[in-house]
Structure P
Amino acid sequence: MAGGLGASLRQLGGTLLGIAHTRLELLATEVEEEKRRLLSVMAWGAFGVLMASVSLVFLAAFVSVLFWDTHRLAVLGVLVLAFAAACGLAFWQVRMRLRESQGMLRDTLAELDADRQALHSGAS
C-alpha cells in the first residue's frame, strides 16, 4: 500500500512537472514572439522619425530656394513628397503593428485556465 501511494505521488509529481515544463515552453515562445513584434514596431518607428526629419530638411531647402528660376523647385518638391510619403508609410506600419497585438501571453493564460478548469472538474 505504501509503495502504491509513493508511486502515485511520484507519478503525480512527474505529471505536474511535465505540465509546468510545457507551460514554461509556451511562455518562452510567447515572450520571444512579443520581443520580435516590439523590435519591428521600434524599427518602423525609427524609420518614420528618420523620414520625417529628412522631409523637414528638404522642406526647409524647398522654402529657401522658392524664388529661384530653374527646375530645382520641382525636384525638391518631388523629394519632399517622396520622403513625406515614406514617413506616412512608416507611421501607418507602426500603427497597424500596434493594433495587431493580441495581448501578451494570451496562449499561456488560456492553457493555464484550461488546466485550472480541468482540475476543478476532476475534483468535483
Structure Q
Amino acid sequence: MSGTLNTKVFDDIVAKLDGINLCKDLQDFTSVIMADLNKQLAWIKDQIESLAPFADLLEAPGADLAKLATWAEKMISALVQPGYQAYLKMMADLETLTTQITRVMAAITAAAARITSCAITFPVTEIVG
C-alpha cells in the first residue's frame, strides 16, 4: 500500500541544495530542513504507534454467541479495517520519508563536498524506527 506523502517537496529541497555555494548558507539550510524533517518523522512515528493496536483486532475472536460474533465482525469492518488502512498508509509514509531524508542528507553531503573547506553538522536523525 502506498502512503500519502508528497515527495515533490524533496525534489525542490535537493534542487535548492544544488544551488547553494556558501558553507554557512548550506549549514543554515541544513539545520532548518533537518529540523522540519525530524518533526515530520516524529509525527508519523507517533501516528503509527497510536494506530498499531488495530492490527491485533483485524480478526474476530472465537465466540460461541452468534450476536457477539456478528458485533465483532461489524466492529472489524466499521472501525478496525479503516483504522488499519490509516496505519498502513502511515507505514508507507514512514518508508517514503526515511528514503527522502536519506536523499536530502546525500545532497547536503554532495553540496558540502562541492564547496571548498565545508563541513556540515547534521542534527541527530533517527530514520529507522
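Computed from the coordinates by the stated procedures, all read-outs in this text should not be read as laboratory data. Quick caveat: nothing in here was measured; it's all calculated off a predicted structure. Cβ atoms are built from the backbone, for glycine too; each structure is taken alone.
For the structures shown (P, Q), relative contact order in percent (Cα under 8 Å, 6 or more apart) is largest in Q. Out of P, Q, which structure matches 2.07 when Cα Rg over 2.2 N^0.38 Å is calculated? Of the options listed, only P reproduces it. With distance in nm of label points 7 Å out along Cα→Cβ at positions 41 and 65 derived from the coordinates and found to be 4.0, which of P, Q does the value describe? Here the read-out was taken from P.
Taking helix-only ellipticity at 222 nm (-39500 (n - 2.57) for each DSSP H run of 4 or more, over all residues; to 500) from the coordinates of each of P, Q, which one would give -23000? Source structure: Q.
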